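What follows is a set of structures to go through.
Readers should treat all values here as calculations from the given coordinates under stated rules, not as data from a laboratory. Here the structure is a predicted model, which is why all the values come from computation and not from measurement. Cβ atoms are built from the backbone, for glycine too; each structure is taken alone.
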Structure P
Amino acid sequence: MSTQQTIRTLVVDDHALFREGLVGILNAQPDFEVVGEAADGTEAVVKARELVPDLVLMDILLPGTNGLEATRLIKQELPATCIVVLTVRDDDEALFQAIRAGAQGYLLKTARSQELLEYLRGAVRGEAAIPPILASRILEEFRRLSQRAPRAPEGAILPLTHREQEVLRLVARGATDKEIANALCVSVNTVKSHMRNILSKLHLNRRYEAALFAIREGLIPPPKPRER
């Protein structure tokens, strides 16, 4: 095995043939190590608790406890574990539910292996593993809710600094930490520090929740689509 640190991964899918293929792809990479497999949501929660993996690849349509509920339960116990949903469900409701449950990414099983691997590496680094076509749906949801949702009571949240607003505007456009750092000419660690402060001030747990809240409350303007 390579001496470099590997991404300890738990693979959750009820289709044994697909799961075995995915395990083979991951174990063929020098920076991944599959430490466990699960065929349903309950088993996924138990295995995650035992193994404390860096990454969980989670299907949604599982027998018993579904993947969304398993994601929520794992994130409650293991907030540092990165969970990426890998599914055939290409619908907005599943996408939004996965993000609300704590998933760091949402990928489709139609993705090619190299594309999948790059998204997973990015997710472990703290980036959002969401393809552009799905990210555009999130932006549209941001815009829709910002137009319809009521404003918060005066003084309900701590004010954001100008730089924190800049960070949130970029988050709302789907930018990764690295992209934000490049845009603002700061380090990735500085971006992460700003995000911790933002989440603390807004009393939220996830960056997309913070961006949506900020748009809804008029703290930042609704995002424009990212230029390709």
Structure Q
Amino acid sequence: MLELKNISLTVEDGAELLNDVSFTVDDGKLVVITGPNGGGKSTLAKVIAGIIQPSSGQILFDGVDITNKSITERAKMGVSFAFQQPVRFKGLTVRELLHLAAGEQLTDEQASTYLCEVGLCASEYIDREVNGSLSGGEIKRIEIAMIMARRTRLSIFDEPEAGIDLWSFNNLIDVFHKLRRELKGSLMIISHQERILDVADRIIVLADGKVAAQGSKNHVLPELLGGKCKFCCGQECVNDHE
């Protein structure tokens, strides 16, 4: 279980990006964090992953305080993070990245299965170098395949739908269901997409760096739909829903 207690983040110019954020992500649950642009969603994801250190507050993972642990230490404990804009790994092939993610040598069948799950033809991609020849959408899908290969207890996805075509997006929803079902792990997804919100067990609305609302999908989602969101001070926070 992931537990955030009173997480705040103030940067050098005095701007408060996160303000007293508290919530839990229970084992085996899919939690979606949504809200207006600039509300602090991606910043919060990076704080949880260990990329950014909070100014105050506490982060617990399975009861262990990980607030001051590095991204590497958190990864070893079972936390995965998929960037909104994935990094490229010049000189490494897709096959090698999948081996590294899994922590072992995968068979060609295993590696191919992960690629097929994210809508990539294994024979075309498995030996390709992860460089500028790949599109942003292709890199995104490869990164998601790596998360699947890692099989971690907590997987964090920052706007996974970005750059994904409709066919792959539908597959992406299936991937989330599979990760939760097979690993019994937790998923935390940053997203505006209604179809992703609709598969959530719990929705957290983040606005102006604060938790504006949180609760079950049935409780929160109706308030997000239909134009103006009452949680976000009249801002259009769901205009990306399709």
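Some notes on this structure:
- Among P, Q, structure where FRET efficiency 1/(1 + (r/R0)^6) of positions 22 and 110 (r between Cβ atoms, R0 = 25 Å, to 0.05) as derived comes to 1.00: P
- Given -16000 for helix-only ellipticity at 222 nm (-39500 (n - 2.57) for each DSSP H run of 4 or more, over all residues; to 500), calculated: source structure among P, Q: P
- Entry that produces 13.1 once mean count of other Cβ atoms within 10 Å over residues 62-69 is calculated, selected from P, Q: Q
- Top of P, Q by relative contact order in percent (Cα under 8 Å, 6 or more apart), largest first: Q
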